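Below you'll find the structures, each written out as structure tokens.
Read-outs throughout are calculated quantities, based only on the coordinates presented, and are distinct from any laboratory measurement. Note that the structure is predicted; figures quoted are calculated from it, not measured. Cβ atoms are built from the backbone, for glycine too; each structure is taken alone.
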Structure I
Amino acid sequence: MTQSQGLRTVDPVTVEVLQQSLVAITDQMFAVTRRTAMSSVIYEVLDFGVAITDGDGALASAGAGIPAFVGMLDPAVRAVLAKYACDEIQEGDVFISNDPYRGGVSHTNDVVVSMPVFHDGMLVAWTANKGHWMDIGGSAPGSTSPDATELFQEGLLLPEVKIIAAGALNKALFATMTANSRLPDQLRGDFWAAIASVRLGAERIRQLCHRYGREVFRAAVRDYLETAEQQALRGLAAMPQGQFEAHDRLDDGRPLHVRVTIEGQRFTVDLTGNPDQEPGPLNATHDATVVSAQAMFKSLVAPHGPANAGTFRPLRVLTREGSMFAATRPAATGLYYENKLRASDLILKAVAGVLAQGRAAGHFCSVCATLIGQADPGQPGRSFIEPEVGGWGARIDSDGKTAMFSTSHGDTFTCPVEVNEARNGIEVERLALNDSAGGAGTFRGGRGIDLRYRILAQTGWVTAAYTRSTVPPWGLAGGHEGTVNTLQIVRTTGQMETPGRAASLPLQRGDLVWILTGQGGGYGDPRQRDRKAVIDDLKNGYITRAEALGPYGLRDRDIDGVTA
């Protein structure tokens, strides 16, 4: 039972209706963005997120989309509230931001639009949308480069500025945004898709306030946050208590460490003992690290039910300013997503050995974001970005998932081959499972992919920087390690290159971009795997004959006549 500010008891059925209405509104916001965006990374891959916050900027309803985007929308709204006086925020305003150091943004490509929602003159909520815009300016195509050394090389900065004031577009600012982009048409389309979503959400919230009353609406939001907090506390109480640590290494050998403390009603993630921020873009801000910890906390403690600000009240995240998990301005952050994945992987590794259920080995742990552009003489260039799927670690009771996105993604999809070829002008020569040996176990790690893009235009370029390219995913309880992520370039001459990082690496017609994403780690001794399961894996092409005879311990006569 919930009470409004006027102490009038609110019918619990009405509260439930309002709370489910919030979920429905964010679903509508998500659908509008998907159906109206211009970039394939948004309308096909779904590299965006939407949310509703209360009037103070606390996440009230998380929509579908990338968890890291949704979870950063409330600090994005709070950044606007901190910058503007109450009387400077008016009905019909829309704010835009992409500065990683001003709250709610991860790197400059991820642009937030947020809209205050008023009812009878009172600010009651905010609607927000965050999406990956393909090009926001900067020194390199796609606004992302492994060679970037400072934030200013990564695109035009928009520090919570008012792009729409009382319903009127700031034409000068919008013209500046499009002038700085190499893909102005895509920027325009993605911008108006985001605007449509937040405006729709705002209108739906006003309708709820009109129908049920403003104070009843606000009471329902408060109850939603409290319900989520209680659910998280119940889940936390069922977890093992104590301190749990994990160690890992970056690909360059630098050590990583986390200490997770579960004590009473508090879940503390201590990431203070990690390397300094680097001169390049492999840095995450504190907010980006927090949202990664939030996603892992939610999956461990309260995997079902709502995800809102109440869910994360028991979570505390400690970072060290100036480190890779809490970089300071003006460090480049273009590849932040690789860092925050390492944070979530460390948390999982710390608790994996003590969980009653859900114990899991390491996964391929990279977004493997790949940017490719092409151009013919006299023709406008075309470019796209795609996160890639890979293998997840095996669990205590099942094989790892095959060809899945990393823990950084939620309701995300691969771009269909047909769309990539027709819209982005690339030839997808091969899309298959990675057949490299790795991840053997009683339960085996999931498979990564073998993806090959052929350049069709006269010239092209590729930008990519994968982590877990040297240090493979860890096995658990005797399971074998997985395999690393690799990027290779096969020239038309037959020459093969394996760049550790590709920063707008020049390509020519006929060159091949060859991507292999990693297999997840295995769980348990491979020789304890069910014999029939091993033979089925061999038939289905999940393992090779050499693996069946090697780590799985079968004999030649066991698999005579067995072919994939």
Structure II
Amino acid sequence: MNLVLVAIHLEVSPRAVPLGPALLASALRRAHPAIQTRILDLFLQQSAEACAEQILAQDPQWVGFSVYVWNRPLTREIGRILRLRNPQVLLFAGGSEATADPAGMLEEGWLDLVLPGEGEELIVDVLGSLLAGTPVETLRRSIRPSVVKDLATLPSPHLDGSLDPSAYPGMLWELSRGCPFRCDFCFESRGTSGIRRVPMSRVKAELRHFEACGVAQVFVLDPTFNFDKKQAKAILRLIAREAPAIQFFFEIRSEFIDAELARLFAALRCSLQIGLQSADDAVLRRINRSIDRSDFEAKVLLLHRAGATYGFDLIYGLPGDTLEGFQASLDFALGLAPNHLDIFPLSVLPGTRLHETAPEFGLRHREGSPYTVLASPTFTEADMAAASRLAAACDRMYNQGKAVPWFALLLEALALTPSELLGRFADFLETHSEPDTTALQTAFFATCFREPERAALAADLVTYFGRSGELLEAMALEPGGPRSCVAAFHHDPWLLLEHLEAGITDLESLAALLPGRPCRAHLCGEGGEVHLRVLEAGVADTLEGLPFGGSA
């Protein structure tokens, strides 16, 4: 029998790795070697027709889909095309949507079976029954959500060849399942209580495999990586010893950070994501969370002092929150100088406690995927639109714009809060569509400062850190040869950097100390660093003509 397991990813990225289908394929290959299992990667940007063509080209008898919030509508379209084109093919689905809404998915009319819960053991049983001749109708009545109690019983798709690291720019790495917390908006909180961990022997073997295969980036699937600090520290030391060149991405909780853990994170090539969600404890308590702002600041300061890279998540539209409250949370978050800030509207996911309590809170939300909140008694539709504008402005200016080194400096010079500055930038974006983010930021700050000298200094700060950040990002995504560009400055960038390193971080003092000197400089990224050289005019013209060069 030919089985195709389909993964539909959000976009082409290092995170677009079919770990879920690979775990199923690994279990099936061990239990039912007669089933010829293939994994197919598709993307949200593809048409349903094109996706169906790719699936049918594999000549499958069975097709399984991993269905999530972002891909349910496209999956449904694909399934209906497959049903029309090949009525004999058996279609089934798993994933979070299948677990949260199994009856609703069956009611869509294109599926034969829905496999809720964790799928490795369930798919082995179900497909084994199909091979033995059990009718689909009989199976449909008997299927119940499944949980793998002992992760040590599962084969590793990394180690048995089910997932080839060389085929993907990054890798997903599952270290645990389950969550000790009960956040109402999170589907993970409705699963099994406690945490089940992958055994350390497998962790070591998979890590060594990643290193041997030249994996560049690893995204760790563990929503509370540092909940067990002893285990977390052991894994971080293992990474430092076995795979120091790989870039890792972790989700952590602020409550469980200590100085030693901060130093261990800082010693690795890694980025940390912390779920802040809101800085208002009263708002968080409505969704079964809480925050001690002083403790949060203190723990983040440990990361900052150690030199670790960290970012936060924020949610707007939470029950009881307001636009003003969201802006206050935004100001709190950006005041802690995260390396990035990801902002999302609240989604009322089926299967979560929030889905049950939404009527009590007066939450109006989309009934279908992605289930986002439309309005609440304290957060109107206009407020949601305003928060969305701020989120887009933050992503463009702060995240894409590599703003961390200069953001606080320019805020102080303009005497604005982060949300006020981003509000102005959101207005600016409505009439400016420059694709080059650094050029867009420079044009924006030219409208913010009345004095030409301060506007020129702001442009130099944005240009240097923006272009440097672009070079570092390009090297991280595609390691190899050097990257470079030529950028224009109003002042000598060497002197500007020297003053910043000396601790002069207010625009007024910098303007007094730096003489105007229009010039161009060559920025070259190599070996994880950016090297700067101020150029004479003729040299700059020559460099701009070289294949590796560029101008800004």
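Check the numbers for relative contact order in percent (Cα under 8 Å, 6 or more apart) across I, II and tell me which is largest.
Largest value of relative contact order in percent (Cα under 8 Å, 6 or more apart): I.
Between I, II, which one scores greatest on FRET efficiency 1/(1 + (r/R0)^6) of positions 137 and 281 (r between Cβ atoms, R0 = 35 Å, to 0.05)?
I
Of the structures I, II, report the one carrying the highest value of distance in nm of label points 7 Å out along Cα→Cβ at positions 33 and 513.
II
Of the structures I, II, report the one carrying the highest value of Kirkwood radius over Cα pairs in Å.
Comparing I, II, the top value of Kirkwood radius over Cα pairs in Å belongs to II.
One of I, II was used to compute helix-only ellipticity at 222 nm (-39500 (n - 2.57) for each DSSP H run of 4 or more, over all residues; to 500), and the result was -9000. Which label is that?
Matching structure: I.
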